[in-house]
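Below, each structure is written out as C-alpha cells.
Every number here is computed from the coordinates shown, using simple stated rules; none is lab data. In this text, all values refer to a predicted model and were calculated from it rather than measured experimentally. Cβ atoms are built from the backbone, for glycine too; each structure is taken alone.
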Structure 1
Amino acid sequence: MNDELLRQHDAHVTRLTLNRAQKANALSASLVEALLDAVEYAATDGTRLLILEGAGPHFCAGFDFTDVQAQSEGDLVLRFIRIETLLQALYHAPFETLALAHGRVFGAGADIVASCSQRIAAPDTTFRMPGLRFGVVLGTRRLTYRVGCDRARDILSTSRTFGSDEALASGFLTAIAPQTEWPGLVTTTKAAVETLSPAAAAALRRRTVTDSRAEDMMELARSVSTPGLKERIRKYRETSK
C-alpha cells in the first residue's frame, strides 16, 4: 500500500489520511492516484461515510510543485486532469464525504474540502486558492456552488487567504470545531448516515448535486493545455516567495 495515504475501513466508514506531513501533505502524482483508487473502491465496499484528514500540522498544501521544471508540460497537464478526476469522484460520491481540515489549506487542498458534502475545520484553519494566478481553472464551479458567484469571484481573483469564520459564514465550511471535538462529530455523522438506505442516500445525492463534470473537465483541460504552463507556474512561484 502507498504509505503516502493511510487507509482504514471499519464497518461502513472509510478513513483516508494524507500522510506526507514533511511536505504539508502536498498532492504528489502518486498520492492523487492513491486517493482516487481509494474513493473509487469505497463505492464498492459498503462505505457510507468517507472521512478525509491530514497528518501533521496541515491538511493539504495542494499541488506538489517539487521538481515541476523537470517534468514535461504533458505530464503536468495529466496531473491536473487527475486531480480534477479525484475532485469529481468526491463531489459525486454516492456516500457521505467528510473533510476534517486544519492548519494551512492551499490550492487543490482547498478544492478537496469544497468537494466534500460535510466540511469541518479547526478554528485557526486558513484557506487559499491561487490557481488562476498561473492560469489553471480548477474547482471554480464547485466553489461557486458553495459560496455564491460574487464571493467566489472575490476569492479567486485576489487569491487572498480567508479563515474559518469567513469560510463558515459563506458556506464553504459546514462547521468549525476544535480537533478535540472531531471524534464526537464523527460519531454523530456515523449515526446520521444510517438514516437512509444506501440506495436512497445515493439517489438523494444525485438529485441535489449539480452535475457539471463534462464542462468542468473541459474548462480545466483548456486552461492547462494552453502552451506555457511551466513558465506560468515558474513566474507564479517566483512572485510568491
Structure 2
Amino acid sequence: MYSVIRDKFERIIKENDLLNETVMIRAKPLTPEEAIGNPESEDFPILKGHERLMQAEFRGSFGQAFTDMHGNFMGTLRDVLDMELTNNFRRAIFIASLNAVMRNLGMIEGSVHCKDSGPKECGEDLVEFLGKYERSRIALVGFQPVHTRCCSELHELKILDMDCENIGKEKFGVVVLDGSRYAEDVLEWCDIALVTGTTVVNGTIEPILDIARGKSVFYGISIAGVAHLLGLKRFCPRST
C-alpha cells in the first residue's frame, strides 16, 4: 500500500514541477500545548507523553502526523520520496510532508489538529455523525477518551489499543483489548470501525483495511492526505 501512496505523491509533485526545486521540508515534534492546547480531558495520548505530533511545513502550509518516534528532519521533497519507510519516524516524516504539500496545493483541508475546546466539540460532532447508525456495534481502534465516552453512551463498543498502559483497563465502562491479539475478531464483529489515522504511521493500516475496508471510518489529521488519495472515509470536523 505504501508503494501506491508513494507513487501517487510522486505524481502530484511532478505534475506541479516541485521535484527539482530546492524546497525544504521541516518537521519538528510539537509540545502537547503547541499541538492541542489545553483540552478538558487529561487522558489524550499526546498529553501522557506516548505520542507527539510531527509537523511539516511547506511554503507556509502545515501538515501533521502522530508518532511515537519523533525528532527533527530537514530535506527536499526528493529526499522525502526516496526515504525508505522502515520505521514510525520515517513514516511520520513522509505522511506529515505529504499532508503539508497537499494542503498547500488545495487538495485537502484539516491538516492541523484542533485545540482547546476542539476535542470536546469533536465528540459532540461524533454523536451526531453516528446517530444515523442507531445502536450499532462500534470498534474503536486506538483509545481516544472523548470518542470512547461518546460511543460507550450510545452504542455497543469494543476498544482496541497497542498501549500497554491502556490494555486491560476499563475506560468509560469498556475494557481496552490488546490490538495485536483481538483485532481480527473485533473488526469482524463490528458494524463500524472508527480507526485512528495514526495507523498509517505505525504500519497497521493495511490489515485493518483488509478486514474492515467497507466499514472503516478514519479519524484524525494523520490520515488527511492518504484518505484523499485512497478514497477512504475520514472524520475530523474540528481540524484546521
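When mean projected area of the Cα convex hull in nm² is calculated, the result is 12.4; to which of the structures 1, 2 does this value belong? Display every interim value, and only then the final one.
Numbers: 1: 12.4; 2: 11.8.
Source structure for this number: 1.
Of the structures labelled 1, 2, which one yields -12000 when helix-only ellipticity at 222 nm (-39500 (n - 2.57) for each DSSP H run of 4 or more, over all residues; to 500) is computed from its coordinates? The partial results should precede the final answer.
Working: 1: -14000; 2: -12000.
Derived from the structure labelled 2.
For which of 1, 2 does distance in nm of label points 7 Å out along Cα→Cβ at positions 15 and 183, calculated from the coordinates, equal 3.1?
Numbers: 1: 0.9; 2: 3.1.
Of the options listed, only 2 reproduces it.
Which structure, out of 1, 2, was P(r) over Cα pairs in 5 Å bins from 0, in percent, for residues 87-158 alone calculated from, if the result is 3, 14, 17, 16, 15, 18, 12, 5, 0? List each step's numbers first, then the result.
On the way: 1: 3, 17, 26, 27, 19, 7, 1; 2: 3, 14, 17, 16, 15, 18, 12, 5, 0.
Derived from the structure labelled 2.
Once mean count of other Cβ atoms within 10 Å over residues 103-110 is calculated for all of 1, 2, which comes out largest?
Numbers: 1: 25.2; 2: 16.9.
Largest one: structure 1.
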